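**Student:** Below: a set of structures, written as structure tokens.
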Structure P
Amino acid sequence: MNQTFGFFRRLSRFLFVPLALLFLAAILSCSHSAKSKKITIAVALLPSEQVAYSEILDDFTRKTGISVTLVAQQYDQIRSVIEAEAQAGEGELDLAELDIYMLPLMRSYMLPLDSFSIALTDLKKHSPAVAWKAGRLGTPPKMYYIPDRLNWQALIYNAKVLSRPPRTWQELLAVGRKYPGQIGFKAARYEGLICDLFPFIWEAGGDPLHPNTPEAFQAMTFLKKLAPAFNPAVRSYKENSILQAEEHQEILLHENWPFVVPLLKQKGLLDTYFKTAPLPAGPSGTATILGGGYLGIPKTAPHPKFAARLIDYLTSVDVQKKLVEELGWFPVREEGWEAMTAQDKIDYSGFLAMKKEVRARPSVPFYPKLSQIWQDGFYQMIFENKNIPSVLQNMQKKIDALAGQTPK
């Protein structure tokens, strides 16, 4: 997939300022007319993605007459400005992209999308059910978010050392025993740990909302057996650092997201040294975790109807194909996959093999606390040698208490 790097070419198009300044601008600005055909969108973009994405927005402007200001920031910063503008009671952000795990937490700040002129029925028909369901929240459920790009993890392995990737848990354990200290796992205390951990729970037939079960016990027992093969640095590993560890041959394999494919390819390392593969299957099959960006309209958006038109545009067939071709994003629309070249399909083969095995994190309002419970429990069971059944039972009590406090 083509990767564009000359983003300095149109530097003035971007707001390279902290989102806190955007918030201040929203408070201080008195000249932003409600009738002006100009909207602001915040999206999590890499520097190499900003020019291509800006050109897509320019095309939207040419077709609709609606000017778009792009704010490229990280998801946490986008979340912060939505919260700040909600507290102020006004804002300038019309459309925001959020990471999937933030969706339940941020629902109260967002407008339901069902009443806007968005081709929801057609998009739903051509989108994965698991991705669509993640955007429907509340009781009764309403559509608060529309996915605009998808992500999931696959295995990245050293093909120079391993003639083939491990296909099962037992084969993974065998690799770990043969090559001690060379198994990668994102075990820093952050959401990435969950992205590596939950697939093991699912592959054992378990449910993250029910840790006190035989299935969760089986998964954690397996990880305890695998842990001696972890690289000593796993507690510091995140997406980029674990990839660097594999490039430096400190580890032989790890789970990661599709962004690694173009990075490895640019260095001449894809296929020559490293390949992608499906995650090793557990007793109940294979599973991977759903990631990606979801578009939502904040309640403080000055121009929500214009924002809805941009959602419709970004999720259209032509634009979804363009996002695949120019940015290498996995599309939300099934038609978008048609833009993948034969070489793309080889490069991303491990990810494509996992396409039908994608699962979403529990869509519960207390998800951040659920994530923390699992992170703490993982450390206790894997690194602190606490009794696995006791830890799982204690985790269940905490989760049940949170569920009991949640309004229906």
Structure Q
Amino acid sequence: MARFARGVFFRYTALFRLQQCMDVHTQPVTPRLVLGIETSCDETGAAVLDETGRILGEALHSQKEVHLKTGGVIPTVAQRLHKENISRVVQEALDRSGVAPSDLSAVATTVKPGLALSLGVGLHFSLDFVKLHKKPFIPIHHMEAHALTVRMLSPLEFPFLVLLVSGGHSLLAVAKGIDDFLLLGQTLDEAPGDTLDKIARRLSLIKHPKCSSLSGGQAIELLAKEGDRQQFQFKTPMGKQYDCNFSYAGLRNQVTMAIIKKEKEEGIQQGQLLSCVEDIAAATQHTVASHTAKRTHRAILFCKAKGLLPENSPTLVVSGGVASNQYIREVLRVVTDATGLQLLCPPSKFCTDNGVMIAWNGVERLKEGKGILPYTQDVSYEPKAPLGRDISTEVRDAAIKVPHLKLKIKC
């Protein structure tokens, strides 16, 4: 009888444990959800993503119209507009996602680099939010987020080459991991988007009937389609320097001198539209594209020589606001076709600053358990923050000469 009882007991125990295992595997797994917040410059963005990269809800407030009227981003104005809109933008993203703050796994926010006053608004709002809801906080490097956005849209393994070009940044880096980058080169003065905006202002393109609602870079791209770039021969910067750094300020000076000369020839004052604005736009855009492409070409050759990219399907990712320019994309495609790389660019809406890319970077960090802070920890913003480990000296010392490529593009 005792032996029978023991047998029943063991069978019951085994069945109980089996049922426990079945319960664990049949219970629905709660997906991890991340709220991303972006305020590094003049866009107030927020988005909620799940760990697969599915966008559950997003919202964006653009300050473009305000800054067009003032001729550029004024930090104090940007700060005020962020403060006025951030609470609404975040709430809209949450409402559209159907996710309550209590359901979030973490909050990710841009804390570097960017405009100090703008970064401060997003960071202070986020720290108050995570303390209120007792959620982990993930500080995000703005340029890392741009670099990794493409991984949300298509499967892409590390390592790959990244070109980030925007109004505030220009750099080339090898992405080896979500927080592991090798910096090959960066701008020595101003970023290409800043150069295009300043030239557009000097040309008074906001007064052009086709450009009144466009940013400077958008106006240059639009008018360049109707222009003849051969009418102005601007010198490509840094032709004798065999590294991967960029310089756009010298080009801006060349264009400014050409504008002054043409104003005198046409007998008009600064602030009036020249008859040749389309030609100047086309020549400017081509020279920015050519300079960017040549530095990128050298970066590709350096990476191949050093074995920094995979032999199978090496990839160049291009992101940042200037990556929306279709002419620049096509010039870069000439380079990738010539060197056997795959060119990947996020859709234009993900190239400019947005909450989605910040949330995705938060998802990637959450998955790998990197950079996740308790809600009680203090965090500071960093207006200037390098990306990864700087090996630009090695690139310069390699002194790689880039073969000539025909950059004949129709856009």
Structure R
Amino acid sequence: MKTLRRPRGTTSLRAATLLAASVLLAVPTLAACGDDDSGDDAGTTVSAPDGAFPGKAATGSTIKIGLINNEGGSAISAPENREAAEAAAQYANENLGGMGGHKIELVVCKQAEEPTSARDCANRMVEQKVSAVVITTTGLGDVMVPIISGAKIPYVATAGQSTQELANPYAFMWSGGFPSALESMAAYAKGKGYKSVSAFTIDVPAAVNGLKMMGNAYFQAAGVKLNIVAIPPGTPDATPQVSAGIKDNPEAVLVVGETTSCTSTLKALGTIGYKGEKMGIQACATPNVVSAVGDSINDTKIFSAAQTTGDDEEARLYHAVVDKYRPGTDTSGYAYVGYQGVLGLVRATTGLGDDTSPAAVATAIRSAKNVVLPAGGGLTFTCDGTANPMLKSVCSKGSILAVMEDGKLVDGKVAPK
């Protein structure tokens, strides 16, 4: 990551990073119960990479790993995240020797994305004496992390959004999250020689303030002017805002929001006939967005922490594992966060040894270097606090860049940074 000038000192930039980080995982949380179209990936059978299922079963003692998923709530429920996590655990037990040789026993707790159930799940993890806790997605990290980390139990996830998740010494976030996506977008714009980019964002404080501070910092460092246009949540037709945002003919636009925001913005760009570059995050590539937007979504560049399509070996392994152990699970959206959480933990603790205590697991995670991020398209993580010095819990930087073509993400690769 480039060194950026702090407009008002370290505190301002760090606060901005926290705000920006909240967007990426807030988006899948918002989208989780809104994507009615399961798409072509639900239950899709793919060919597994050679040697992916060696049949090396775990022979050591059992290790308890907690799994907390946002499931069963009135507004948010994502059972596919849990199913993908369970598939990863079973895959590891039957083929990878478990977790450092130990058989994984998942202790599952479903929280309704409200404080009481989140607190109950965190307390249950402590009571069950688990060795680590995997979180799929949540907006309640500040509720759960103090309880779990207070017992010195590692708290791991694909990405975090709360202060506690991003800065607690017992929290480990495998990916770089939204700040990394912004940095990659800025680097991509610089590489293309663009001088002006308009950002269309859902009008919520985390997204708007994150773009204003972190987004502006990254794009300014890249020599690109960033114009931010906020669109109220739930706006069905964003044509007025989009028209205003492109009146100065920016060479590219980027879209940040949940699926409804992505749909209204991308449809407006198509209606207006915008011919410049389009960039977006994973929420803008879900099947219902593609269906609603139509052909004008083609060639949109999507930046995310996962590569789950195409011939990439990690993508093929993801689908093969979920299809084998939890057939029928919808893998077209954000189920990968459960898979990445569990299998990332397995890969980070290959040197665990006989000691399965939380302290031993934390030490193994901190010692692992350049761990391949599951379904990460070539991204790796190292949890020694160096990936993002402002956010010590973040273990990686960088994003995956893929292109929308005929309604599918193709040509996934590690984005410039």
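**Student:** Using the calculated result 2.0 for distance in nm of label points 7 Å out along Cα→Cβ at positions 150 and 350, pick out the matching structure from P, Q, R. Numbers along the way, then the final one.
**Tutor:** Values: P: 2.0; Q: 1.1; R: 3.7.
That value comes from structure P.
**Student:** Between P, Q, R, which one scores greatest on mean projected area of the Cα convex hull in nm², for residues 126-261 alone?
**Tutor:** Between P, Q, R, the highest calculated value is found for Q.
**Student:** If log10 I(q)/I(0) by the Debye sum over Cα atoms at q = 0.07, 0.08, 0.09, 0.11 Å⁻¹ is calculated from each of P, Q, R, which structure is the one that comes out at -0.30, -0.39, -0.50, -0.75?
**Tutor:** The structure behind it is R.
Quick note: the coordinates plus some simple rules give every number you see, no bench work behind them. These figures come from a predicted structure and were not determined experimentally. Cβ atoms are built from the backbone, for glycine too; each structure is taken alone.
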